[in-house]
Structure I
């Protein structure tokens, strides 16, 4: 059995397709005979860049709100490191907001 992990990442809408393609190519979203499987929902990202930040959007010290998409998918544990590297490379933010955790599920 292969341990699956859930991956959730928030990305500005204009950059979502590039991010989805990058993480899919790295192995995210593989389910049976399918690849690039994901679920995407819209929302609003909120943040304030602090001193020392080099924000892609916004200004240091000023609160920002950005239309973002929440991307959810599964990743086999063996591919998780490569998927996170691809996520970081494709994401426009200096510090992308993402999380992973093991889930109940298995692969043959």
Structure II
């Protein structure tokens, strides 16, 4: 059974939120379109960074977390997987990994 909007009981619910592209012309050929998508990926890819903790003055250190720096925020997850945070910037991610005055975090870019 079809209703006034073209919906049937077999229509995936999310299709109701997306315009039907049937009848629309492709922007370009397959190769060019793939190239355009690769450019979008390259332009929007986040930068990977590590939050390292230095114990004392070069006494010891470790990678405490890994993060992705996006244009407008950063996502960080601890290496143990217990802490996941979203911060306004990659620099703000350091706050969560400072432990008193003896453990100082810093960013490192691979």
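No lab work stands behind these numbers, since they all come straight from the coordinates. Keep in mind that this is a model prediction, so the values were computed, not measured. Cβ atoms are built from the backbone, for glycine too; each structure is taken alone.
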**Asked** Thinking of I, II, which structure, once relative contact order in percent (Cα under 8 Å, 6 or more apart) is computed, gives back 46?
**Response** I
**Structure from which 18.9 was derived, mean count of other Cβ atoms within 10 Å over residues 20-27, options I, II** = I
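With distance in nm of label points 7 Å out along Cα→Cβ at positions 28 and 52 coming out at 2.7, pick the structure among I, II it was computed from. Kindly include the intermediate steps, with their values, before the conclusion.
Numbers: I: 2.7; II: 4.1.
The value was obtained from structure I.
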**Asked** Here Cα extents along the principal axes in Å, for residues 36-75 alone has been calculated and equals 37, 19, 11, so which of I, II was it run on?
**Response** I
**Item:** Structure with the greatest value (metric Kirkwood radius over Cα pairs in Å, set I, II)
**Value:** II
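Who wins on mean count of other Cβ atoms within 10 Å over residues 12-19 among I, II, i.e. which is largest?
Values: I: 15.5; II: 8.1.
Going through I, II one by one, mean count of other Cβ atoms within 10 Å over residues 12-19 peaks for structure I.
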